[in-house]
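Presented below are the structures under discussion, each in the form of C-alpha cells.
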Structure P
Amino acid sequence: MSTQIPLGKGWEKQPADDRDLIYSPPAGLHIKPSVDLRDTHHIQREPYHQGHLGSCTANAIASAFQYGKLAEAWGARAAPYLPSRLFIWYHEHVLNATGSVAPPEDELAELLYTNKRTTLAITDKDGNQKSVTRDAILKEVKSNTGAFIRDGFKTVIKYGFCSETTWPYNEEDFWTVPKEALQEAKTFAAPEFTYWRIPDYQTDGVHKADVIPQMEAALSEGYAIVFGFSGSYLSANLGLNDKGVSIGLDDKNVFKGWIKDGERRKDIWGHAVLCVGYDRKNKQFLILNSWGPKFGDKGYFYMPYRWFDAKEGIFTTSQGDNWARTNDLWVLKSPRQAAGTAGSDVTRETSLNE
C-alpha cells in the first residue's frame, strides 16, 4: 500500500498594494494558439525539489529567471551561476517579520551578523513606524512557513542573491547563512527585471477580471508567470506517493481536483508555481512545479483554464464562502519596457539595475 509523502508548499495570499505595476499587453501583440517556453529560451536543467520546506515562492522565482526572455537576458549577461533558493527564502522570512518592509542592507547586516544593534526601526507604506527585534527576525527565519510572492521579488531587488553552489538547498538547516553568501550577493548583478501584477479585479474594484487573455499575452511575449493557487486535502489534493506516482493528476498530467465551495480553512493549502505555456485548443496552462522530476510530466503538469476563470477560478463571494482558487499572478519582464500602467511605486524596488 502506497502512502503520500510530505511535500512543502508555502504560498500565502498577499494583501493588496496600490503601488504595484499593472501588466498590460503591448499594442498589436499577436496572441499565439499555444506557447511552450521549454521549446525556446529555457536554461533550467531539471525542476527543483523543495522537499518538505514551505519554500515554493522562492523556488518559483528562482525558476522564473531561467525561462523566456529573462533566460535570454541571463545568457546575455553570461551569468556564472543560478540563484540560491534559500537566499531568497531566508530574506522572504525577514520580510515576514517586518511586515513586508525590506530594511536597508547595511542595517539588516548589523542586526543579524554583528552586535551593533538589536532592533530595526521600520516604516511601512502607510507611514506607520514600529520596531522589530533581532529575536523576532531570527525566530521567523528559523520557521518552516510560507511567504508572499511580492515579498520574494522585493528581496531580489533589495539584496540580490548568491549562487546555489555557495548556499546549497538544505532542508535540515535552512537558516544558517554562509559567510560567502552575503558578499557574493553584493557583487553579482542579475538581469534587469520588473514585476507586473495581472489584476484579478476590474477597474471598478468589485467585479473579477478575466485574467486568461492577460496570461496568454504575457506568455506570447515570452514571459513566464509566477502565481499561487489553493488546493484541498479533500477535493483538490496534489502530491506524490512513496512509489513516485503523482497524486491528483489524470493520465495526461492534468490537475483534476476542484475545491468545493464552503470547504473548511484547515483543509485548504496554498502553493506557488510557474506558468510556462498554454494551449488554447485544450484550454490548459503548462505549469512547472517544484517537487522534482518524478512529479507529473518530468516535473510539469497542466491546469485547466477553469482554474483561472473569472466566474469560478479566481471568484470569491463577499461572504467568503468559497475560495479564490488562483491568485497573485505576476509577470517578470526584462528589459524594462514602457508597456503597462505604473503605480506610485516606480522606485529602485522595481528595477535591479537602475
Structure Q
Amino acid sequence: MEQNFTQQPAANEPIASSDNAAATSNNVPTDLDNNLLAWVKQYLKPYEVLTNALHNVRISSEFNMAPNIPGWPKQHVFCSTDAILTIYNMLSERGAFGAEHSAELEKLVKSGASEEVILEKMLYTPSLICSLLPWEKERCIFHVKKQELPAELLDTKTSLAARLPQWGMCFNLENEDMTWDNRRMIGIIFSRYFISKPPQNQLSPEALQEMVKPSVEGEEPSIINNLVSTVVFEDGSFDLGPFVPLDDNITFNQFLNQLETDITKNLDPNTTSPEEIAKTKQMAQDTTARSRVLFKYLVYALQHMDQVKDKHGEAATIPPHPQIIVTKDNPKIISAEIVRQFYID
C-alpha cells in the first residue's frame, strides 16, 4: 500500500554500467540503469553501521557461527527481517544514525502521534533497506518488453514470487509512464520480507504455534512471509510499493481483491460522507490497479527466466549470488562490480 512518509535523498553523480559502450541501439542503458547504484548508495550511507551488521549476520548464518539466529530461506532472502528490525531499533535507540534521525522520531512522539503512526515510521526505513541492500549486492536490472500482459497472470499462486532469482530484483519501468502516489516512477525493486519468530519470547507454545506457520512448501515456518517492493522515482528517491503474502494457497488476484475490500469495508455511512466513501473506494481501486500492473510484470518475468537476453540479444544467465570471501582479517560479501542489464521479450 502507498505510504505518506517519503524519503528523498539527493542524487549523486551517475554511476554508469561498464556495459554502456557496447549497448545496442535497442538496448541502451537508461537513466535508471545509469543512476540507480548511486541513488541506493546515497540512501544507505547514513545506515552503514546497520548494513555492516547485517553483512555479519548473513556471514554468521552461512558459517553456522550464530546458532541462535532464526533460520530463513537464504537462497532467496539476503537477511531475515527479524535481524533488520532488531538491529535497526537497537542502533536507533543508541543514536547511531545521527542527531537528525533521532530528532525526527522524537518530534513525532512529542506531537502526540498515535502508536500506529509512530510504529509505521519506525518500520519505514528498515522496510526500504530490506529491498535496497540486497539489490546493492547484486546490481542487476531487468527490462521487460512493453506489452499488454494478460490479467490471467495474476491467477498464479503468490508463492511463485518466493523463488526470486535475486535477493533484490529490480525492473526498469521508464517506458511505462507509471505513477505511484501521484509521482512518476521509473523502477521497482522486489524482495522478500521474512520474519520467522516474534520479537519477544513471551508467548506460550500454543500461541507461538498458532502464529508461526509454513506458507511456502520447503521453507521454514514464519510469522510473516511477504514479497515487498520499493518504488524508485525519477528524482532518485524511494518509497514503499505494493506487497503480497507468499502462500501456496493464495493467488495474486485473490489477495488484491481482498485488499480492495478490506480498505473500504469499515466505512460507516452514518459517520462518513458519501464523498469520502467514494474517494476511499476510488483510492483502493487505483492502488490495486497499479499493483496489478507491477505484479504482472514480475510474474511474467519469473515465468520467462529461461528466455532472458543480454544487451546483444543473446541468451543470458542470471549471475549467482555474491560470494563470501574469507580474508585474513574477516569474511566479506563481495558486491557485483558493475550494474548489469537483462532483457525479456
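Each reported figure results from applying straightforward, stated rules to the coordinates on display, with no laboratory input. Just so we're clear, the structure is a prediction, and the values are computed from it rather than from any experiment. Cβ atoms are built from the backbone, for glycine too; each structure is taken alone.
Structure above, values below:
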item: Volume of the Cα convex hull per residue in Å³ - highest-scoring structure of P, Q; result: Q
item: Label whose coordinates, when distance in nm of label points 7 Å out along Cα→Cβ at positions 182 and 230 is calculated, return 2.5 (choices P, Q); result: Q
item: For 0.60 (FRET efficiency 1/(1 + (r/R0)^6) of positions 102 and 278 (r between Cβ atoms, R0 = 35 Å, to 0.05), calculated) the corresponding structure among P, Q; result: P
item: Among P, Q, structure where helix-only ellipticity at 222 nm (-39500 (n - 2.57) for each DSSP H run of 4 or more, over all residues; to 500) as derived comes to -12500; result: Q
item: For 1.00 (FRET efficiency 1/(1 + (r/R0)^6) of positions 214 and 286 (r between Cβ atoms, R0 = 35 Å, to 0.05), calculated) the corresponding structure among P, Q; result: P
item: FRET efficiency 1/(1 + (r/R0)^6) of positions 158 and 326 (r between Cβ atoms, R0 = 30 Å, to 0.05) - structure with the largest value, from P, Q; result: P
item: Parent structure of the calculated result 28, given that relative contact order in percent (Cα under 8 Å, 6 or more apart) is the read-out and P, Q the choices; result: P
item: Structures P, Q, by distance in nm of label points 7 Å out along Cα→Cβ at positions 38 and 134: label with the highest value; result: P
item: When distance in nm of label points 7 Å out along Cα→Cβ at positions 30 and 294 is computed for each of P, Q, the largest belongs to; result: P
